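Multiple structures are listed underneath, in structure tokens.
Here, each number is a calculation from the coordinates, and none is a lab measurement. Quick caveat, the model's predicted, so the values are computed rather than measured. Cβ atoms are built from the backbone, for glycine too; each structure is taken alone.
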Structure P
Amino acid sequence: MSGFPITAFRGRVILPTEVVASGVVICRGDRIEAVRRGSRVPREARIVEAGSGWIAPGLIDLHVHGAAGSDYMDGTAEAVRIVNRAHLRLGTTTIFPTTTTGSPAQVMRMLHACLEVQRHWTPAAGAFLAGVHLYGPYFAEDKVGCHALDGRRSPLPAEYAAYFRQGIVRIATCAAELPGAEAFYRAARRHNCLITCGHSNASWAEMERAYRSGMRHVDHFWCAMSSVPSLRTRLGTPMQASMAEFVLANPEMSTEVIADGEHLSKELLEFAYRMKGPRRLCLVTDANRALGMPAGRYRFGPIEDGSWFESNGRVGFVPGQGLASSVVALSTMVKKMRQLTGAPLEDVVRMASLTPAERAGISHDVGSLEAGKRADLLILDARLNPRRVFVQGTEAV
């Protein structure tokens, strides 16, 4: 590494448990070499000053569908790059492209497009593609949300085995009450996935069986998930505990919130933070193709037959039905979570960097400003907007 250029980032440094008022992050090539207190830098280093802002780790999005007019389910390498570039410019340096409902052929072409981008990745391709989140199609029929209903189904071993064989699935979701869910979870565990339950009307008992099969995470808390009233409709009385109670009662369970200020009130964001804490709560975007685009009507999922939704520039929605994922970046979620809750800045940034890295099993390489990790860094301004973004030591343009 001695022949690689040195860059020193100087200013307020956000670490997982504190903000250092005066610090330096020294990077050599594509790796962090040291993190130090004070302002002294190597004589040969190029200096990047944070000024009145902060130096933060690159953000990591576990749950994201699109941006800039493209959706990962469009199924082309160029669509993947368009989305990844858009998110990188806004501060997300590591990304997990996320499937929607769709046909087996549509899911497979998305996996192949992501594989092509991953194999030939350079910083010019946008955020680093760490793996795919196999999210749709294994949703409960009554919790599909804005996804196309005709693209959902129960898990079939021959189908999901073909997906896992591609070697790129790192997060795997299935509604816990579906027939075959436990076999799906066990298969995902054999492939070292973060195993999640989402778009589900599962009871505590069904979540308990899923937990024994390896499930440890629940997608976008309070969105398209069971509640005590929804289970009373499904199962009658006595009333049943839901996914929410199971997650809050089990310390090992993690979850995520869409902190755009549109999906959840500030009280719910505060409650989630207090109950799960920064080590078990992740910030995600669930962003769709309308991110960075004018208000208007768009497809959610595959461009040829995905369901329609509208964007008003603040959030996606289906008129008369409800919300349809977000249209803002993970850096906006960080900013909003800081504004709307009492969580300190280091905790908010952790929930969008180190915590998702830990849950996805990549924290040895990314997620915090530590020696030996990838040189993925943000310079945030005083209002927490990303001013400069670096992925593996290269500045995004």
Structure Q
Amino acid sequence: MNNTNFAKLVGLWLLVAVLPRAAIAELHDITIDVVSKGAFVIFFLKNYETRDFQCASIRVQATVTDKDERVALRTIMARHITLPAGSLEIRLEAGKEIIGALRNEMNQPRIVGLHKLTYRCEPKPVSVVTDKKVFRDRLKDGSLGPDMVWIPAGSFRMGDVQGSGESDEQPVHEVSVARFAMGKYEVTFAEYDKFAKAMGRKKPSDQGWGRGNRPVINVSWDDASAYAQWLSQQTGQQYRLPTEAEWEYAARAGTTTSRFWGNNPDEACRYANVGDQTAKEKLDWPWLDHNCRDGYVYTAPVGRFKPNDFGLFDMLGNVWEWTCSEYEGKYNGKEKRCLDKNKATNDGLFVLRGGSWSYEAGRARTAYRNHWTRTERGGYDGVRLVRIF
């Protein structure tokens, strides 16, 4: 037959019968018809969704015959098609080049049958801009990802610029970073729990301090990396943990002082949730010797303290933040790179930055470094992601 019209389809694939029940429920409201015109085919596409979709490929198997009754099978394909939201119909012609090539082998070839129509169409990645510096990427279910802040490219002196820090903050060296985006806040329980539920992972304990917009805790380097990978798949963008150099550059926000607000640790409670008198009295921790009060014994909801000049909140204090960089006792270049998770060993050390609610204000310094193995978790460790362009 030379004019075959496939029934309208709802979803990503034609053969619904082979899909698991859960997948059927998640199919998108996209329809595609295909009609043979002998020397080519026409795809008719409709998008009933309120979101734009991107079709990576549309394929149909075509049976071709000629006047000598010879038969050939060919795949006809269209690629990289955008379906605007609410599209009534988009018409695409395809296959002319295939029939043209067969004319060298066959006597007046024409398409007589179409089979196995398949296609891959997913929501087009969307960034929602809330101001000139902040945006949010859209997930596959239409919800929005974390607030991200543009960080300009630049150079800075990395390490113990003041000369009064730890030995592993040396040598001070010049580092250049490309433009990237970083989480405006530390990843919250609300954001991480959505990932854990979607992936069937155990949700981390909040130790009774509260979930919601508090920073997620008790996540390992492996957990944080898995969350970044999931967010990348959901948005079609590249999310990952920051390198140690990216983290310090973003935390400094153009400053050369030991903290983005200056050098005085006693001012920490205006800018960070650190180990203060509130925690000292509640927990009976005598080593918390600074006199300021931030009002929180444990973690604080994100965004409660003043941001740095890049508009990033809680870069110091609240929770330690994993980086993707392997720890070395002296800077040797690893601080500029992400270690491939497939090359990471169980006893290898990864850098965490920023201090936490349980550390004294004196350690809440931009250059201060901590390190744990990839599988360790704690009530003072969290995560903040970057997005790469």
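Using distance in nm of label points 7 Å out along Cα→Cβ at positions 108 and 220 as the calculated read-out, with 2.8 as its value, let me know the right label among P, Q. Among P, Q, the structure yielding 2.8 for distance in nm of label points 7 Å out along Cα→Cβ at positions 108 and 220 is P.
With respect to mean count of other Cβ atoms within 10 Å over residues 268-275, the largest value across structures P, Q is given by Q.
Quick check: 24.0 is what I get for Kirkwood radius over Cα pairs in Å, calculated from one of P, Q. Which structure matches? Computed on structure Q. Comparing FRET efficiency 1/(1 + (r/R0)^6) of positions 76 and 172 (r between Cβ atoms, R0 = 25 Å, to 0.05) across structures P, Q, the highest figure is found for P. Quick check: 0.60 is what I get for FRET efficiency 1/(1 + (r/R0)^6) of positions 156 and 356 (r between Cβ atoms, R0 = 25 Å, to 0.05), calculated from one of P, Q. Which structure matches? The structure behind it is Q. Could you figure out which one of P, Q the value 2, 9, 15, 17, 17, 17, 13, 8, 2, 0 for P(r) over Cα pairs in 5 Å bins from 0, in percent, for residues 148-275 alone was computed from? Computing P(r) over Cα pairs in 5 Å bins from 0, in percent, for residues 148-275 alone on every structure in P, Q gives 2, 9, 15, 17, 17, 17, 13, 8, 2, 0 only for Q.
Of the structures labelled P, Q, which one yields -8000 when helix-only ellipticity at 222 nm (-39500 (n - 2.57) for each DSSP H run of 4 or more, over all residues; to 500) is computed from its coordinates? Answer by label: P.
Thinking of P, Q, which structure, once FRET efficiency 1/(1 + (r/R0)^6) of positions 300 and 324 (r between Cβ atoms, R0 = 30 Å, to 0.05) is computed, gives back 0.75? Going through each structure in turn, the value belongs to Q. When relative contact order in percent (Cα under 8 Å, 6 or more apart) is computed for each of P, Q, the one that comes out at 21 is P.
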